[in-house]
Structure formats: structure tokens, C-alpha cells
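Just so it is clear, none of the values below were taken in a lab; they were calculated from the coordinates. All figures in this text were calculated on a predicted structure; none of them were measured in a lab. Cβ atoms are built from the backbone, for glycine too; each structure is taken alone.
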Structure 1
């Protein structure tokens, strides 16, 4: 079975990806299973640049094909912030809760029609010996006025996708993967890996 390195130190993200990739003939190995795997600095100006950098560095370190994603959250009322800095919105080494708290504080008093947001994910598959492939997924929605639900991670407790009454944190992983930005990008990546 071919091996594919998933370029993440985030265990929640790895579980989400592994679930989405069920049924493909690749053995998925998280970066955290490789002692000394480099922490890649996300200093690109776009999701595409950051995703490519992570995949390329992890592939170089392991000698295996690598898959990396980068996700941004673009909020209308905040002029597109946090954008590509979604994971460190509340500062370096911040927690998911810190980011959610900061978002809710900044959005306090913002009326419903201005709470629109877009989640966008870019996935890169980097092969040592073949052309690199990139796919994307996005989902529109809104930032809720308070956190809800106990599932998921990141902004899941405050992101309500358009057409749904639940936030991501109130959905099962299967439900979320069908409609989320990462889920849609993973679906495209799955067909490439097949």
C-alpha cells in the first residue's frame, strides 16, 4: 500500500481527513508520527502558498508524497479578517477558544446581514516524482452571536453554514464533511488519489 504523509500536527484535523479518505488505497501517516518532523512556518501570502510549502517540506523530510491543507476564514464585517491568519487570530500559540472569544468580541453588536463569512480550504498533494496537484473547497455562512455545540474544533461552534440551522460544532463528522470547506476539498483530493 502506498504511503501518504498528512502534513499536520493537529490531531483533530488528521481524524477529519482520515474519515474523509476512507476507502482509498493509501496508508495515511500524520506528520506527528515522524520524530523531528519540522514545524513549517506559514509565511505565505495565500492559502495556496502555505499549503504548497507544508506539503513540499514534509515530502522532502520523509521522502514520501505529502498532502497539506491551509484554511482561511473571511468575515465580511471584519474586511475579510482573519483570512489566512485564522489559526493564529488571537496571537501565536493561541487556543481554539481564544480565537472564538476574540471573534465573538469583535462581532458583538454586528447585525445579522453583516455577519456573513466564507471558509476556504486549499489542499496540495506534493509528489517527489510527479506534478503537484491543488484543489479547493469553500462554504459560505455566518458567524453566530454565541458559541454552540460540543463537536469539531476551531471556529466550528460559531460558524453556521448557509441553509442550515446548526453550526458545525452541532453536526456529526459525517454531516460536516459533506458540506464543509475542508470536506469539499477532501472529496476532490480523494478522486485525485484514486
Structure 2
């Protein structure tokens, strides 16, 4: 085994995703991931706390991107416009990773444990967005309602995006989902 080599994390991620796709999450061990990547288990644990971390390790970066998107929205932006700007930033980044996101979603969808973890991640994102909105002076319950709605928009758009029959990009799906939300909540 190689003692140290650049790109270890990426190789471990690729090996894990390939094995998860072939064998399923539950039937894949850390030892098998490390072996497939040509590395040691010890190297795996330098990069990840456990094999779930391969799937959810980017949640912190996504949260930071969303929070900074809200914080950097123009001062004149409404709460919904601020979260829309944050979702646009996240969509642009994720769009570049569609193949990996599709495999990741298939792995998560096949496991009750991972679906629960995904819901926990989404709840944490909603909490962070609500905090960012409160930091902009948005009062309750508007901050929490807007944040929860934003995560619902993101979830619906993301699920459509990873569907193999979908041909639209994630930024477009998010904008369309947001427009649909506005339409169903408009006063008539």
C-alpha cells in the first residue's frame, strides 16, 4: 500500500461510491474501500470519520455556501430573494457534480439509515438559513418559514435533477420550483 499520495481523499471517495453502487452501502466495508483505492484503512480514517462521511462530508461546505449567499444578498432583498440567491449559488456548484450526485442519491435512497441522515442534514441547512435570515433582521416566524420553504424548494428541485429522465439543469429547476412555490402561495 502507498504510504502517502496526493489525491487520497478523492480516490477514497471514488472507490466508495463505486462500491456503494455495486454492492450497496450496508454491504461495503471501509477495508474494501481502502483496498479499492490502493490505500490503507488508516488513511481512510484520516479523511473520513466513517463510511457515511463519504456521502455527507460536504454538508458543511454546502451550509457555508448557503449562509454566505444569504449574507451577501443585497440589503434590499426580501427574505425569499435572499434565500433564492443562496440556492442559486449552491445550484451552480452542484451542477458541476451531477454524475456523482446522481450516484450519491441512489445510494441514499436505497437505505433507510441514510435517508434519515439526509433529512437531518436538510433540517440543519434550514436551521442555518433561518439563523442567517435572522442575522439580516428577519423576524420570526418569517425567518423559519422562509428557510424551511427554501429547503423544500431545494429538495424538490434536487430530486428532479438527479432523475435520469430529467434534462434540465439544477439552477433552472430551482428557479422553476421557487416560481411554483410563489404561485401556490400567492393571494388570490
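When semi-axes √(5λ) of the Cα gyration tensor in Å, for residues 37-84 alone is calculated, the result is 27, 9, 7; to which of the structures 1, 2 does this value belong? Source structure for this number: 1. Which structure, out of 1, 2, was helix-only ellipticity at 222 nm (-39500 (n - 2.57) for each DSSP H run of 4 or more, over all residues; to 500) calculated from, if the result is -9000? It must be structure 1, since only it matches.
For which of 1, 2 does distance in nm of label points 7 Å out along Cα→Cβ at positions 61 and 77, calculated from the coordinates, equal 2.1? This value belongs to structure 2. Please state which of the structures 1, 2 yields 36, 13, 9 when semi-axes √(5λ) of the Cα gyration tensor in Å, for residues 21-100 alone is computed from it. This figure was derived from 2. The maximum of distance in nm of label points 7 Å out along Cα→Cβ at positions 45 and 133 over structures 1, 2, that is, the highest value, falls on 2.
Computing FRET efficiency 1/(1 + (r/R0)^6) of positions 13 and 141 (r between Cβ atoms, R0 = 35 Å, to 0.05) across structures 1, 2 gives 0.35 for structure 2.
Using mean count of other Cβ atoms within 10 Å over residues 53-60 as the calculated read-out, with 18.2 as its value, let me know the right label among 1, 2. Source structure: 2.
Looking across 1, 2, the calculation of Kirkwood radius over Cα pairs in Å that yields 17.9 traces back to 2.
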